[in-house]
Structure I
Amino acid sequence: MKDEKKYWIGFNLVRGIGAVRFQQIRSFFGDLSIAWQAPAEAFREAGLPARALKNLLKLRQEIDLDALVEDIEEQQVSVLTLLDEDYPRLLKEIDQSPPVIYIKGALTPADEFAVAIVGTRRVTAYGQQITRDASTFLAAHGLTIVSGLARGVDALAHQHALKAGGRTIAVLGSGVDVIYPPEHRKLAEAISENGAVISDYPLGTKPDGVNFPPRNRIISGLSLATIVVEAGERSGALITADFAVEQGREVFAVPGNVLSPASRGTNNLIQNGAYAMVSPQEVLDVLDLSHLDEMKTARQILPADKTEAKILQVMGYEPVHIDEICNAAGLAVDKVSAALTMMELKGMVQHVGGMRYAAVRELGIK
């Protein structure tokens, strides 16, 4: 783990420093490693509130960042910050993106094609059937299913996505090492093997009621659309739907019996403009994902990051030696070599021998 990342982890531990104040500190100091060593007066100048500053100064005396990073790695947890190229693109687009996310399992480029399925913990037989059908259908069609690992609709969405052979992401309101509810530990393990369990809360964070509404913005933020299966009038699933609207993402709600308390929230969503999901095919149609396999194939041959884009920019269809690519792109040879290996696997470039590479004309990427 890069040295700089440990300072992101450190600031993420401080109560009172969320996404907004994180950005405030970065803007003022320019570098979090400098900020971590800064005196109290500098933070006052930066506008950090007194209580958050007190928490920061206390934490800096108590925490060993290197030992903390070692512990995170020993638990096989990966950490992404907003500066990482593989930080989820959809999540980076929202307001107040979490500066740090902790991951058990792995996020992949395929997870850009994701939908959230959420709903009540007290799911009815009707809601169970809808959740099963929607999760199975959408996962089988290549969409990653995002939910919150809660009892009821959330757990069913994860379970049926896995049964369909698909990927699923669970977003927690606790640390990724503190599974809640505890009876979902085995489900969380299965998810981490076929997707990811993620959180923006540090390891060891216990579940707390105040943690769950903020985590809902991550559920919707990772997703192209949010589907609410069943929800009472004050359901947390409605908070996820509200975040989705704020983030410019689509919202679907399953219509239900007007006399059922479990459908009052979803019926209200439909009255207020959400799509009424009668069939999960409608989700593919609205999101224009009926040809998802072809879209994923096309995405694979596009530059995945700035390094790949820069390499393609300086390459031609005629073979060129790796040293020339490095010089033209202004990149280190180890970085170029690693990128070329991945680009060759994706069919973007061809190795013609003698450390010479050429862009692949047939893909039309030049």
Structure II
Amino acid sequence: MSGQGRGVSWPGHGRFEWGIPEERPPGRNADGTVETVYFCSHGPRLEAWLFAPHRATDTVIVMAPGLTSTKDSLLEPFAWEFVRQGAAVLLFDFRTLGGSEGMPRHWVDPFRQMQDYETAIEFAQGRFAHVVLWGSGFSGGEALMVAARNPDRVDAVIAQVPFLNPSPDLEPRGWRLARLVALAVLDLAMARLSGGRLPPVYVAAFGKPGQFVFFASAECPDRNGQDLSDADAFFRALPNPLRGGWRNVLCARMLANIERFRPMEHLGAVRCPVLVIGAERDDMMPSSYLDEAANLCTRAQVELLSCGHFGVYRPPFLEQNLGLQADFVRRRLRVHGLAEPHDATA
């Protein structure tokens, strides 16, 4: 993980060195194949990995990483599991992140990212008849909102430890709130006045409770990312470096409209089946919201794992998590009339 100093990168010191990363070569194994594909979303070209089973399928899982994460952030075990069940997977990076184009880097905007999801759906529907959306954390909330506003295009959703509502315990107050608002206004003003020529103001994305960061959790490393010993094993398992020269930052301008991003308010409009995977000890996406979510989303299946936010990606909880998601996908394949992968009649 790359650090970023005191929690804020000021103009002139926040340039994000980025170049188009080397393309992943095509690959295959006993379960299926993987290749790199591209599609454009409102200008920038997005990079995606298309996983496909060896036999034909008409169902695709459209996957996107959470918040500032990239598609090489421990998501492949999920993709290959879905392939083993008989579904294809389109795993893509949002614009400004990972292998996808877009400047400034790490400009995270939930409404732009929902546009990217919808573009990915359109691309996927050129090859597959049925689309299941998959998101985790921030993108879990985005996937639910996309399903709510595209009821005829989304067949199901898997939302893993999803962001549903800002937690009152985590919402900034007092001096911290004033500082975040000031930085967001400064970042937006500089971008507009300079036509994007000046570098953005970056704020640390993750860190420990008490640090000046966007999301604080006891599971996260220090915002400088130097000592991972007291962080969740997720961070120690990440590739280094991550695709696209990942840094622990996001553009401060994101904070200007984050209050409008409230997936919980849209759950009543989700008509398709939904699997929600929650984490009992999650201190970023509180599991206390899940009961309310289940009441609002009438076709939701809610499962709670006894781990923290990042524990869903790693043993010993990964196997249980994959089992729940694989079962959900198998049921969707049966609905679509596809034989199960190991069915003798296939």
* Structure fact -> Comparing relative contact order in percent (Cα under 8 Å, 6 or more apart) across structures I, II, the largest value goes to II
* Asked: With log10 I(q)/I(0) by the Debye sum over Cα atoms at q = 0.09, 0.10 Å⁻¹ derived from the coordinates and found to be -0.46, -0.57, which of I, II does the value describe?
  -> II
* **Origin of the value -13500, where helix-only ellipticity at 222 nm (-39500 (n - 2.57) for each DSSP H run of 4 or more, over all residues; to 500) was derived from one of I, II** => I
* Supply the structure label, taken from I, II, corresponding to mean count of other Cβ atoms within 10 Å over residues 272-279 with the calculated value 23.4. => II
* At a computed 13.8 (Kirkwood radius over Cα pairs in Å, for residues 160-247 alone), which of I, II -> I
* Structure fact -> Taking distance in nm of label points 7 Å out along Cα→Cβ at positions 64 and 144 for each of I, II, the highest value is that of structure I
* **Highest-scoring label, criterion being distance in nm of label points 7 Å out along Cα→Cβ at positions 120 and 152, among I, II** => II
* Structure (I, II) behind the derived value 0.75 of FRET efficiency 1/(1 + (r/R0)^6) of positions 264 and 328 (r between Cβ atoms, R0 = 25 Å, to 0.05) -> II
* Test item: Rg and Dmax of the Cα atoms in Å, for residues 56-191 alone calculated as 16.5, 57, pick one of I, II -> II
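Throughout, read-outs are computed from the coordinates displayed, never taken from laboratory work. Just so it is clear, the model here is predicted, and its values are computed rather than measured. Cβ atoms are built from the backbone, for glycine too; each structure is taken alone.
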